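J.: I've put the structures underneath this note.
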Structure 1
Amino acid sequence: MRILKLLGLTLLVLITVMVTRTFVMLPAGEARTLRSAEIDPVEARRIGENLAAAIRFPTISHSFEEAPDDEAFKGFHAFLETTYPNVHRVMEKEVVSDYSLMYRWPAGVESSKKPIALLAHMDVVPIPEYGLKDWKYPPFDGVIDEDGVLWGRGALDDKGILISLMEAAERLAIAGFTPDRDIYFLFGHDEELGGDLGAIKMAERLAAKGVQLAWAMDEGSAMTDGIVPGIKSPVALVSLGEKGSVTLRFSAEDEGGHSSAPKEFTAASLAAKAGVAVMDNPYDPVLDEHLEEFLFAVAPEQPFINRMMIANLWLTRPLLEVELSKSPTVAAFMRTTTAFTMMKSGTKTNILPQYGEAVVNYRIHPRDTVESVTERARSLVDDERVTITNLGGGREATSMSDALGEGYKTIEATIRDEFSDIPIAPTLTVQGTDARHYDAVADGVYRFMPFVFKPEDLKRIHGTNEAVPITVIARQVDFFEKLMRRSAGE
């Protein structure tokens, strides 16, 4: 009886502690909304027309084997000079690797403040021939429809950001703004191919000049609406880092023969078995300190039971790890992902293949490395008949920048200033951006686009019917103007 009383008392104390911790994490109340903006329709149209003109330059990154379209890229450079004369009056411009653009807006007086950098890229992905018929308007026509929506490749990724930056800088230059620290605009021409000749070379130029940035900001995350589960308010996601990647090929060879007398294995089965071995043994999902920061940031928007789980991670962490990992999208933030994507073998149904290969793509969490992923795969396959080849070398995940750093706080304050007091949460970018190349020359590297993504918008990036309302672009210009004023002057 005494034991039962003790257990009951212990349970009561536990529940009291959990509920108390939950109530300390106050709910946000009504769902928060974005503050409406007074957008001058004439100004929005002017900005939209400039972005439409930018889209008409087919600055496509086709492949490593195909050189950039010299006419398109240099035509785009000339367009920027003509359209933004005051930017080119106050900034120093350097062309890197023939096509990337490196601008420096020097501080008006000698400053002890480290420079900052705002990043974008001018290249876009190709349009598959089979997908052309599904575009509402030709992808490089830059059409603004009767509803004020601009259609074209690059509207979202990433000419919309590039033009917004130039518009904001032009506006500031006309107003006589002089930064109290250097501001760099770094526009790569090959981000869609990895940035080897663009961002990497510009980062090397900064290092050679002894420039250490206070922070840099690029694409990679944005504001979301209806994407984060359990949250009715829009959420601004600011990425602190990004995943790496590596693709491994698992190949096997055999003497072949006729299918009427098979051995216990074939080259195809060995390769397939290797692919299945790694696919069926995924990395464990981990609720680490960075995901914890994200959960605490969005907790006030969550229902009571969810807040209680988050407020009591000391007890609920294992259960929450399991629940969160049930969503493939969320699980991608919690671990290195494994995707068996390609299989090749055989020439005829009755011939035993002499060669087989399986291809597996990994997106590497900052906890892991290309080497550790490769070695883990080797251990899981554990078969000397299978050769494991790293295709392309891979890239490491970046470091994670500080959510309390100057850059994050500046971006956070500007979001609140422009869009209202919506939830702002640190996160991890799962795709690659140029930002990763600036890790060594910046104290912090952040990824944020001042644009609200809804579920239907995500498929437009690199997809069909890429489009953006011109009012959204106009508001991005307002955001970047505020960001530069806050970080470099007034």
Structure 2
Amino acid sequence: MKGRPGRPSRPSRRSILKTGPGALLATSPVVGGLLAYGVPPARAATGARAGAATGGAPWPEADRIVRETRRPRIPHRTVDVRRFGAVGDGTTDCTRAFRDAIDACAAHGGGHVVVPPGRYPTGPIRLRSRVDLHVQQGATIAFSTDPAAYLPAVLTRDGGIECMNFSPFLYAYGQHDISVTGGGTLDGQADNAHWWPWSGKAAFGWEPGDPTGDADGALLADMAERGVPVQERVFGQGHYLRPQFFQPYRCQNVLISGVTLTNTPNWQMNPVLCTNVTVQGVTAHSLGPNNDGCDPESCDHVVIDGCTFTTGDDCIAVKAGKNADGRRVDVPCQDIVIQDCTFTTGHGGVTIGSEMTGGVRRLYARDLRMESIDLNDCLRLKTNSARGGFIEDVYLRDTEVQHLNNAAVEIDFSYGEGPGHGFNPLVRDIHLARVSVAQTHYPILAKGYTDDHITRLTLDDCRFDTATADSVIQYVDEVSFHDVYVNGAPVTPLR
């Protein structure tokens, strides 16, 4: 970063220097041993492992994850979807043609189902093992706006809770070696007249008296809390839970590469309970309600590489199930690498939660560009005492941020239900290095609970050029800053 001032001299241990507007202000309590401020002994024992340094130590692990994340193996067979009756005229229903082409390809051992230039209307597409759906440059798959097209209901997750609901537009269950590739477009055709009004928001076409998904969401949450079997949590027809756009469920070796997603009803990409997921060179461009860009959920080995996010909600949101249903499934999301991505519009850049009951561990994010003037947070961890679970070993480095409305780092224990629900989360080892923020409100906004502290938050070689408020750091143990500047002034390290 040009014009950086010299390194600050090292002050006395545990000292805090307030250096003017936007400086890092620790609001009591901030530092102390693990047993300080009422942290229970069991919690102290689980938190005893020291966090890795924010320099080079964790990054070979990120490289290992990238190497180990297996991509699909697709045979060199090619099938033109037009051979099965698809017509790219923008009006012919190609639902059966896509199904027949994919089934025929799978029956012969797999291959590439090619979609040539044109506009192909269709209902949901079900992916099969060892089949690549290759959408060529100039081709658009336009998904139906009729909810009935997405029946019968399939097993899915809505907001981190399993249920039977409308099929995701691109869906696979229990498959392996599947991919969606090419330079074409996947158009969900959602807008203020289709799907989005179910959000209940006037900005997205809802009017008083129109149906919304609010009651269905509450009913699903209640079913999960009561332990209703998943097969009896039936929504779909007569209900208003918006489906996800691309959702592989319990799949292995998944790739989505090169395509553009737009006008999606809900979350754009939501792999669930998958192993080996690669999201590469995707343009996620949809500004509707809850149009998160990529939400890997309870997945193992995920690489998000070279993507561009223009979203109506969080750009990337890592998840692991919600509340009682998250505890029932109890599968973490782990070994995640996010690299070389651009964030142009959205709520949070890289977020974890709030559906994180199964836990999130070992997330590495590097070489990111956050160019939006609309982002609220660069790195946000959102949880509460109803979620439980854990977030640990999160690393962010070499990231350039233009403008944030809220905080560069937010660790929020009061999201949604807040405290008092009996399942305090464990959050520890959050590390930032070489992060540069042109403008933000808070540099850091991190607040644990009096009986549940965040443990080990470190910043190394970070710059906050213009901050309009002091940082707020409460109930955080082992806070460390090294070579950190706010509004051009050095911030004393915390040890």
Structure 3
Amino acid sequence: MDIQTLQQFNWSAMTPEFIILGVAALLTLLDLFIPKHLDRRILGWIGIAAILGAIVSVLSLAGGQVTSILHDTFRLDSFAIAFKLLLLAGSGLVLFLAVSYEPKDGMEEYRGEFYYLFLTALLGAMVMTSSGDLITLFIGLELLSISSYILAGIRKYHVQSNESAMKYVINGSISSAITLFGMSYVYGLTGSTNLLEIAKGLLTVQDTQHSYLLGLAFLMIFVGLSFKLAAAPFHMWAPDVYQGAPTPVTAFLSVVSKIAGFVIVIRILLTVFGSAASVGHPNQPILLDMQDYIAFIAGVTMIIGNVVALRQSNIKRMFAYSSIAHAGYILVALTTLSSNMFYSIWFYLLAYLFMNLGAFAVIQVVTEKTGSARIADFAGLYKRSPVLAVIMGLLLVSLAGFPGTAGFIGKLNIFLGAFYGEPHYVLASIMIATTVVSYFYYFGVMTQMFFRPASDETGKFNIPFGIIVVLVIAVAGSVLFGILPNTAFDFMTNNLNNLADFFS
């Protein structure tokens, strides 16, 4: 590729990625050269400024035509813009948590590394949203994954952190290998790694044996990516990693990494397997034959996530299983393949971003004060800090899906979508039953906060500025989108022409 060809590309489509990449490189150099005694929080504030700049850049690109550069390996479409906004918003809130984090267990000397590793993980997730090629998708996935492995084990002298990083690396490597093996089958059948060319090539596949190989490729890709989503029964790494990682990293994995996981699932499954013909029904895509497999994973994920969460005494492990359960709810929307699937998934991830990161902000404050992450340490929180207790109660109610909150609207959209086209009565029933089960462990935390005496009532909570920012945004988002959900839907309608335009 010569210099004239490179100059012809519309590089402005990659402006958000260039901002994050440039600032990540800048933070690396600053951390290397500034004196060791200076507080590295300044790097976090620079990272927050970069994310705000990237958000402004993404918004300026919204509503335009689909832009494709580098031979369709990078595509800026409405789907990419919608999910980049979620990734950037979630990452910005996590950085506010990070600059307020007071490590007491060996992370102090690695604070600088945290910020630029975090930005590289974000960059990998952003590349995935705009990838139009299996190679760039996998590169983005691995950039996110490798950075996340290091972040999970960044507390070098903390035993639980080391254990969580080891389990994360092993499980992540296995899942990446399985995913790549499935991708190799797709490449072998079509001779291309470009998603649109693969989709066109699979339209002409009529050989029954090729269809079986494609079904096998689907299962391997879906199983491999299910590890990334922490979907049952491939979820066993999540509770240990969530418990052992620093709280900001846990928040990042539970929200930003999960959003990125669903991005790659939607990109690959719908583009590739939404085009190939079924083995027994040549006039319908093979993805419809695979609905039962997705439905099974969704049902098992909802059941295991909510039921096992009942038995947890550590709040970070409880939120790990809660995160697993929420992945199951989103998989219900993916199973239905309904016309509003994109909007339901996007809105649910938006609501989940606010309510989960807000909850982790409260968890960070309480665990730093008590030195423990036991649910019992939340006892008497209402007497010690009424504001924190009320905020945490509101966010838990939203996670449980009570009316008047964003969590309720998100679940309602997915539940109604289960009846569009061919009804999925079993999945809808499991969703209702497991949602009721979730009330018990969410309200268990509320019982501790409001109705149990505190074991130690001395000392008030010192709430840093970064935590205040996260709590205000989280509560505002959870309430606003619960009362006025059309605010989000109108934004998507007016600024994002068609979330499914990655087919064109």
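J.: Where does the value 2, 8, 12, 16, 17, 15, 11, 7, 5, 3, 2, 1, 1, 0, 0, 0 come from, among 1, 2, 3, when P(r) over Cα pairs in 5 Å bins from 0, in percent, for residues 153-256 alone is the thing being computed?
T.: The read-out comes from structure 1.
J.: Which of 1, 2, 3 yields 21, 49, 25, 5, 0 for P(r) over Cα pairs in 20 Å bins from 0, in percent, as computed?
T.: Clearly, the read-out refers to 1.
J.: Another one. Thinking of 1, 2, 3, which structure, once helix-only ellipticity at 222 nm (-39500 (n - 2.57) for each DSSP H run of 4 or more, over all residues; to 500) is computed, gives back -24500?
T.: It traces back to 3.
J.: Which of the displayed structures (1, 2, 3) returns the greatest value of mean count of other Cβ atoms within 10 Å over residues 377-384 on calculation?
T.: Across 1, 2, 3, mean count of other Cβ atoms within 10 Å over residues 377-384 peaks for 2.
J.: Work out which structure the value 16.2, 47 belongs to, where Rg and Dmax of the Cα atoms in Å, for residues 201-384 alone was derived from one of 1, 2, 3.
T.: 2
None of the figures in this text is laboratory data; all of them are computed from the coordinates on show. Please read all numbers here as calculations on a predicted model, not as lab measurements. Cβ atoms are built from the backbone, for glycine too; each structure is taken alone.
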